[in-house]
1. helix-only ellipticity at 222 nm (-39500 (n - 2.57) for each DSSP H run of 4 or more, over all residues; to 500) was computed and gave -11500; which structure, I, II, did it come from?
2. Of the structures labelled I, II, one was used to calculate distance in nm of label points 7 Å out along Cα→Cβ at positions 44 and 92, giving 2.1. Name it.
3. Out of I, II, which structure matches 27, 15, 13 when semi-axes √(5λ) of the Cα gyration tensor in Å is calculated?
4. Comparing distance in nm of label points 7 Å out along Cα→Cβ at positions 4 and 28 across structures I, II, which is largest?
5. Ranked on distance in nm of label points 7 Å out along Cα→Cβ at positions 12 and 36, which label among I, II comes first with the largest value?
6. Compare relative contact order in percent (Cα under 8 Å, 6 or more apart) across structures I, II and report the one with the greatest value.
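Just so you know, all these numbers are worked out from the coordinates, no wet-lab data involved. Please read all numbers here as calculations on a predicted model, not as lab measurements. Cβ atoms are built from the backbone, for glycine too; each structure is taken alone.
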Structure I
Amino acid sequence: MSNSDETVRVSLILPLWVKELLNAAAESEGVAVSTLASHILVEGARNTIDIPKPPPPAAPIPTVTDVLRSYVDGSSRLIGPCGEAWPCEYDENLSQYIGDCEFCHHCNVRVR
C-alpha cells in the first residue's frame with residue numbers, strides 16, 4: 001500500500017454485548033460504528049506506545065465569510081485549529097482521515 005490513508009478491512013470477533021455498546025455509543029455521537037471503532041483503536045494504540053495525544057483545536061478552520069469579515073474589519077486576527085495565525089500549516093490535500101473525521105497533517109488536531 002502506497003497511501004497511508006487508504007482504507008483497509010479489519011475483522012474483529014466481539015461478544016454481542018460489546019457490539020451493542022459500540023452501536024449505542026456511535027449513535028449517541030452521531031457517527032458510524034466503524035468511525036467510532038477507529039477512534040477507539042487509534043487512542044488505544046497511542047496509549048500503548050506512549051504517543052502524545054493530539055491537542056484539542058484552538059479554533060475551527062475559518063470559513064470564507066470569516067476571512068472576508070476579518071479583511072473588511074481589519075480588527076480580528078484569524079487563527080487556525082493549531083492556534084497559529086491563519087493561514088497555518090493546515091493543508092486540505094495532506095490531511096489524515098479516520099472515518100469521516102479529518103486531522104491536520106502538521107499538528108494532528110481534528111479539524112472536521
Structure II
Amino acid sequence: MPVSDHLKRALLDTIVSNINEMVIGFDGTPSTTTDGAAGRPAIVLNPSVRIVDQNTVLVEGFIPASEAFDETLKEVFVQLRGTSSFTPIARHTIAPVIKTTSNEIRIQLLIEVK
C-alpha cells in the first residue's frame with residue numbers, strides 16, 4: 001500500500017523547512033548517495049525552497065555578477081546548516097560552468113519525493 005498523501009505532504013514540508021544552504025563547488029567527482037559534504041566549496045548561497053507539486057521540491061540559488069572564480073563550478077550541494085554542524089541533503093555533479101563578472105547564474109535543483 002502506498003503512503004498517504006498527508007504523509008507525503010508532511011515529508012515535503014519537512015524537506016522544505018530543513019534546507020537552508022546551497023554550496024556551489026569545484027569538485028566534479030561523481031555524486032553518490034553517501035556524499036557527506038561539498039568537495040571544494042566555492043560559494044555558499046541561501047537558497048529559496050518551495051514545493052512545486054505533490055512530489056517535487058524546487059531549490060533555487062543565485063550567484064550575482066559580482067562573483068567570479070578562477071575554476072569552473074562543477075557541483076551543487078544542498079544541506080541543513082545548524083549552529084554546530086550540518087546535515088547533507090543532496091549532492092549533484094553538474095556540467096562545468098565558467099563564472100565571471102560578465103554573467104549571473106541561477107541554479108535550480110528539483111528534488112523528487114516518491
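1. I
2. Numbers: I: 3.4; II: 2.1.
Answer by label: II.
3. Details: I: 33, 16, 13; II: 27, 15, 13.
That value comes from structure II.
4. Going through I, II one by one, distance in nm of label points 7 Å out along Cα→Cβ at positions 4 and 28 peaks for structure II.
5. Biggest value here belongs to II.
6. Greatest value across I, II: structure II.
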